[in-house]
1. Once relative contact order in percent (Cα under 8 Å, 6 or more apart) is calculated for every structure in 1, 2, which label goes with the largest value?
2. Quick check on the output: 5.9 is distance in nm of label points 7 Å out along Cα→Cβ at positions 271 and 423, derived from one of 1, 2. Which one produced it?
3. Given structures 1, 2, which gives the highest value for FRET efficiency 1/(1 + (r/R0)^6) of positions 23 and 343 (r between Cβ atoms, R0 = 35 Å, to 0.05)?
4. Quick one: helix-only ellipticity at 222 nm (-39500 (n - 2.57) for each DSSP H run of 4 or more, over all residues; to 500) came out at -12500 when computed from one of 1, 2, so which one is it?
5. For volume of the Cα convex hull per residue in Å³, for residues 79-478 alone, the calculated result is 209, so let me know which of 1, 2 that is.
6. Among the shown structures 1, 2, from which was the value 90, 62, 50 of Cα extents along the principal axes in Å calculated?
7. Using FRET efficiency 1/(1 + (r/R0)^6) of positions 239 and 511 (r between Cβ atoms, R0 = 41 Å, to 0.05) as the calculated read-out, with 0.40 as its value, let me know the right label among 1, 2.
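Bear in mind these aren't lab numbers, they're just calculated from the coordinates by the rules spelled out. Values in this document were obtained by computation on a predicted structure and should not be read as measured data. Cβ atoms are built from the backbone, for glycine too; each structure is taken alone.
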Structure 1
């Protein structure tokens, strides 16, 4: 009798197992030095036995389309471990702990509901024993006692951290190999993709000589590194040199900055770079699949390239932190991420952009990366000293670099609301490029409305546009900032990091000192302020304080920055200002630090598999994010949207369809229960998805690139549908 592992396409158990083992052999060809001999043997055994439980009668009948309603199926991983004989395995493995690691890796290699041991044993005797005897051609004694070695199962306690570190490597690599082998055609998804070019050589060719920052990163390519540097100081190329053409992940705080870095790397340094964030699927639409020349379907190629990226197989991946740092919660399903970090380097850009809770999550994640054997580099405009204290066991090489031009910015602090100076700003915009930064979308929309009679260019950029519309605005703003025309760009924090823009003057609401200095980096990026005229105007009227920014940090930041009012704000003074606000002794009295410390200690105390993946997703951002489809978009694209929704109900090609529907959605963070929003439907538009219809006004002219985007507290007029 032939036993099968998969039905689409039909694949025997032996064929699938051989493919998984081949993927593992492929990985060892390039990464063997990163694994110990014990780890190599444990993973090999896990790959060989992981799916043997699929031989059970119920699973085989299910693959044939038979449904037995009277029998609840036991997950195959729970059955697979019953074939591992301790006496035989200990001849290969060094000790009992290695055996237990293999058992747990196989048992948990898919996330399934837990089952009582008695139920597993009964199922195995009734539906597994006969088939396994037939498969091996002899009577096999099931090793039922192995169930007693499974942690966090039935009556067994949680794993301790030392055991978990080893389990992560075995289970994580098993998952990577299994997922790669589960594609519809062999070799569709390589376990690791080789870089097509040398980034190091490309950087040297492009710049000929290295800046001090870049030389430092190159010299410390084998160390964990943390450095402070201003915008325009060559941080991106320095980080890429630190990678030394090894496998890497380049993390950023926002999708817009990730998109910008991805496109920059792809254009200048590496063609087969990947991008990962919640809206990244479109980047794979036009990718030519170099691994699947025989497959012509563009949609299929797009999905395959995305799968390669999701499996963390590209030589360099640009991503937002939520794509890789969820392993900090030690949840099932994230082990492959941390296991990949064993042979990877991780770049964390713009650390100052995160809330204290997210900052703590990243720092704990970096501690785990160091523990597992990976390397990390922090490149940031600001870095609180307490972060270095928490990373001292990681032996971080720290250095601070000042911008080549020390006197770029002269500041003026104005104790009123920015909107009181709108007429003055209009005049300035006639002969300068003006950047206005607000702390909230609502304030940016309000300010934008006050410039509608302006005779020069006025653009609004924030997160509440459709993706395609926001991308049009982003490109326009970048071209505008680098062109010869004058005018105004009004935005939020999304322009603080990684966008290649340079304006003449900044009008901004006061924020935290690190955010404020990052905003200044968008002004006179590589120009001297020879005339010493004011080009940074800071308005102290509170906007988003208590929601976006911590009130105590806001207060301390304003007090620190006032010392430099009406002065040239030198680069070394910016660093002193940050150190003053985030001084270890002083900040320990603030709520900001207490939030950070509480989160860090909570993560350190988290037991492996204590949280499920949904908990990790919710806790990671600590914000309930939904997708909204405005009425005007639904009416304009009704047929296309309803076709996608109907196909989703059929349950096929879910990932592809959700990405397709995403083109008509706007991401929105709920700050109160959804039933309290007047113009948002309270029931999801798509069952099982956080997608809602909204009657809020969506204002955008795609020809003029003008409009406010989604206005949460204003209803779309019926006449606008006509």
Structure 2
């Protein structure tokens, strides 16, 4: 039985930033496992332990040596490998060199009735220590950091200066050196609670040594923080807001976490909770709390990394810090309120939206033109048009307020508060507050038609403007988040089935043209439509709709989101419910489309039609009427049912009629009939794409 030992590599450093630490931890496991596998060194499970000051990997049951191997490899035929005098040819020399043997050591053996040369290679077992020590050095150097540092007098780099290396194979220290640090069998404890070096007798004892030194791994720290937060929620009857990004960062800021509760002054509850929470979360990594009614409370959570005996001092210090932060937020808010929101509008002319597309003031003017058009397209009232126009007028004004300059992620939100304070209607202030939504995947949509109209106007203006100056998103660049904006527009227009996205694109481009931007309106509009069609196709596939269905619906050039998804879902259901019918229709359509000649048109000469031709023509006339009526009423299942009725007549036509008749007049008339048949499908979907997908 192969003898095994556990392996440990710990890289100790100055405190590492949170996000790079997580990425490096994932890399470490992959690099070590790949290195062991490439070396042929058998091993068990690979685990990573990370803290702000260390990255460690533990590998169980590593073989003490690779297995010895004897390999026999066949080369070229003997007749090719040696010349008439028995000397090795280039073929033999090349084969020998590739296998690491001398040409003189090649042997000739029969194989399948023919002689070949063979190379025999003995690979001795390699002790694990000879593999692990250089692997450790390669792994440390191979970690990829967004920003790395050099220190001392060497040129090696790491995320932060390396201070110690603990490298063990069983109870033996591996000889590892990186930069100016050599390996040992010691780790280092918590800076305050257990400073200094702590001996690690063997890898299996590593985590116990860390815990004795008041250091916990990532999972244990996260669990302890969550347990502490749950205890606070239970004791005080509050809900703690723990955004994933901030929580993960807090976990990576401590090694022995203690959950503490601080409080800020009552006066700060008069300030909008959004900037209070951002100040605590983004600047101080405190977690705010909310009561049972969803109102912000004075209590906040601090995760300490010091001596729990000093908790009162830690809480007092953090309360002093948050007081200063919230004083700033309160000051900015109160100063901004001294002027109505409209007073800030002239300053938007000093804020650039995009160098070639003008200022934020110009963007707001275009939104004022477009937002009411969205309301009209969606069937809104005149009052809603007026509110959308007013909200678009004010939407960007808060960008130059002190609160938003300091807390940039609250743009729009603060504008909503300022609009409300200025006495604007609720629909207007809500639209100002919500017009940046949705900001990311899964975010809430704006509430109400007015807010959605302003949000659509904002996002569509950005997309159309960037396309007008020929700066669409690329595979590697989308600085104005055009893809995300398009997805947001699509989600909002799904709830406005009457709205024509194509018309809104034209209206948005008209607003740019009115401001003097020069571009080819028709060409740009077509590119924007194609961009939205691509987004619709991607979203439909993400929903689980088959790629052939998506391609078929996309070919109809429908870009209104509600209609696109309704068509795609109806076609997908129809194929599932009667796959044989739609496979036959797809085949018949593809055959007709291949034979059809568009130059001949669709006007069929009815004189002299045979029975099968007459049945098909009647079916096409009736089918076209039924399809048109169904599409007009949004009944896509009905349109597909009407197409399904064409199967019998088209099958009978192909069974009984020779399309490519010798008589040119007959042949062309039958081709016109096939054109007529294919035309019935054109407004619904490209059934040829269904055939190709299958």
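1. Largest calculated value belongs to 1.
2. Values: 1: 5.9; 2: 2.8.
It must be structure 1, since only it matches.
3. Details: 1: 1.00; 2: 0.15.
Structure 1 gives the largest value of FRET efficiency 1/(1 + (r/R0)^6) of positions 23 and 343 (r between Cβ atoms, R0 = 35 Å, to 0.05) among 1, 2.
4. Details: 1: -12500; 2: -16000.
Comparing all candidates, it corresponds to 1.
5. On the way: 1: 209; 2: 307.
Checking each candidate, the match is 1.
6. Values: 1: 90, 62, 50; 2: 101, 99, 48.
Label of the originating structure: 1.
7. On the way: 1: 0.95; 2: 0.40.
Matching structure: 2.
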